[in-house]
Structure I
Amino acid sequence: MGAVVALRESGDGYIAAARGRRRRFARRIGDGAAVFAAAPEKEKSRGVFYPYRFDGYLYYLSAFAEPESALVLVAEKGKLRREILFCRGRDASREQWDGERFGPLRARREFGIREAEEISELPKAIKQIAREHKTVWHIPRGGESAAEKQLHSTMAQRSARGGGYAIAELRDASAVLDEMRAVKDKSEIFRMREAARLTCAGHLAAMRARPMTREWHIEAELIAEFKRGGGDCAFLPIVAAGENACTLHYAENNSPVRRGQLVVIDAGCEWRGYAADVSRTFPVSGVFSPAQRAVYEVVLAAQKRAIAAIKPGARMSAMENAALRALCEGLRKLGLCSGTVADIIARKSYRCFYPHRAGHFLGLDVHDVGAEKLPGENKARRLRAGMVVTAEPGLYIPGDSDIPKELRRIGIRIEDDVLVTARGREVLTDAAPKSAAAVEKWMRG
């Protein structure tokens, strides 16, 4: 049985939750139809394809992860009147090469969707939708799916010829679904906890990698832990030794690792479709130098303040502002920025040391959906119980001649995944050591 099929085998109620999401989506759109198409398979080189990754919206609504699939929903007065899953038919010759397929009959039974048909029937279904519904919802993908191309073609025909089609408007379903996805249900949190657990296991193993002479030695230990738990990389891991850590999205992971250097790992496991995203920084020798420890404590203090600001009702900007003030206080104490904290923030003189934000939403995507500002609001959105965000301040000190020698080329990032709860917060990734003393203790074995 293939990996795509195995995505649903977690016993966490995800399929039942997907059924409820379809009903909620219908309530929100009121009247109309919706077409959600699978992500295409992507070729890496001639005849070789990247591992398939499903479309998040389709998976969220169906729990179905096979390529060449689609979901059609029809709503009337806020009620879900029809739901049809389109998927590949059974084909013994193709399954011998590519693995088992569900096929419509089994897919309908196992995923709790009322109707299922072969994907070849989708064009006929879209024509029927175009004749019967004025509004059709979809996820714009730049025309990369056949379903999207057909919807646009139908709209063009209607504009040119008029009669024959009821469809008058294509609407972006992400406007509705992004807000639904921003708040995780129990089945999603179950999966995110496991992704977080495996991510922490990977970081713990990486800190004790032997040998630790190249960045890829560390990366190998990390990925092995993800795989042992039935997961995979949510994104290309960053394993950056020494000054490589000052490149935020460094991903070559092939440089030598030397005593006296720090290593930054930014990596996350994806488990059953849901991602974790964690950063840790540790000394190759097992002991921070005084300068390294001084910078590390600044970043750690900033992260603690950011996490403390995460709670229901708080705005996302509260986390950002808490982290920024702490980092600017630290930059001032380190002698890297002058003036008051307010001056440093106003002049943005911190930007050369801290060029990114303090966090983002997390879920089916590493940088998950969820608007930073809600429509009609000028302020950052308020957090709600069930949201999951990262808290990831960092400092990246260049090797410029006007910077104290002992601080040059130090890069540090500390990142955790935080679930907003009804009473506050829960750090999902606390199992990976974070204080300087705890990091040194773990590395001593």
Structure II
Amino acid sequence: MSETFDLVIGLGISGQSCLRYLHAQNEPVRVLDTRAQPAGIAELKKVFAGVPMHLGGWNESWMGQARRIIVSPGVAVATREIAQQIAAGKEVIGDIELFARAAAQPIAAITGSNAKSTVTTLLADVALACGKRAFAGGNLGTPALDLLGQSAQLYVLELSSFQLETTWSLGAQVASILNVSEDHLDRYVSLMDYIAAKQRIYDGCEVAVWNRDDEHTRPQRPVAGELTFGLHAQADYRLDATRGMLMAHGNDLISVEELVMRGNHNALNVLAVLAMSEALSLDQVVALETVKKFPGLPHRCNLVAESREVRWFNDSKGTNVGATIAAIQGIGPAISGKVVLIAGGQAKGQTFEPLAEAASGYVRVAILIGEDAQKVAAGLNGVECQFAVDMNDAVRRASLMAEPGDAVLLSPACASFDMFKGYADRGDAFVRAVREVSHAA
């Protein structure tokens, strides 16, 4: 009788965590990566010398023999070779499903098109401040499986739609979809297909925390309990934008002026955290003190400079249209002038028409870079657009166009890989260029 084994497909960060976990559990495991030379493969072969590895293509014999297949998030389950195994009845799961089956402590699960990392990090900070041994990870930082065995009292997980595709039994104590906008449409058949993947986060949860301003975040199936946040008058955790006040269940909490993080979009992120804190029975007084001091994460609407009465914001993590709309609508009302927007990159199958409405009220000029700059310009109908050859050129143009009271906002609405190693590299290039023009001023 042939050996039964688990087959891990994909040797990225998540795939490697699956390999480590299964190996530590003494489970027979093999790995497959369609790349001939995945990053770090030489070291992996040393550490896991006894693990069979197939590189540079598919191994249909292994896939047929495997008792189950563990797919990395970067590999779509719609891929023909994997879809065939699903059709044949093979169990196909991901790292989060492995984690959910092993985790003995409560899980707070967070997804959304934007702000996942900010909310995940802040909720973990609140839990820690309340005396909980909370560990954050998943799609952010440490892979979920690597958090096991650390005496956690709470796991706070950022989850991507890709991870949720292969998750069946999460059963989170609290789960949230923060927002939904077009993203990853180069992978999904439609926006509804993308939303369906996000909605899996609510399966078996005790409390669903959803955005009262975004119906796509409302649980589509019954859940045990619900809390809402948003600008909507009926939201449990509400931003009264007229008064600049954060409220809970009709009562004033704190003013937006008390938050280090600026912009209405960040105030809504704080409200999501406070709602999830209630669901987790965390001390709300401690939670309020913690959220007030939170500075935000790098490359997410960070104020990086102020020169000649112009403020410069780095939102390089704004890699889709929804993120850029949120940044414009968050910063636009908070300044006396206009927004000079730097955007562009790889479109990822998105359409940019929704940008026009948000930009029309707040954006003075859009300066566009990258391979899909023309597509962004077409979507920004009615907004003045200029084209720059690179980030340095874009920042120089922005410096010339910005007037006192304005904000220059890098929020690309696109992926970065046409010109940069990633969003962080793009943001760093922006910061360097801003420093140069600021010092020259």
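No value in this document is a laboratory result; all are computed from the given coordinates. Everything numeric in this text was worked out from a predicted model, so none of it was measured. Cβ atoms are built from the backbone, for glycine too; each structure is taken alone.
For structures I, II, calculate distance in nm of label points 7 Å out along Cα→Cβ at positions 120 and 208 and state which one comes out highest.
I
Where does the value 5.1 come from, among I, II, when distance in nm of label points 7 Å out along Cα→Cβ at positions 64 and 336 is the thing being computed?
It was calculated from structure I.
With Rg/Rh (Cα atoms, Kirkwood Rh) computed per structure, which member of I, II shows the largest figure?
By Rg/Rh (Cα atoms, Kirkwood Rh), the leading structure of I, II is I.
Tell me which of I, II gives 15.1 when you compute mean count of other Cβ atoms within 10 Å over residues 368-375.
I
Looking at mean count of other Cβ atoms within 10 Å over residues 56-63, point out which structure of I, II has the largest value.
For this comparison of mean count of other Cβ atoms within 10 Å over residues 56-63, the top structure is I.
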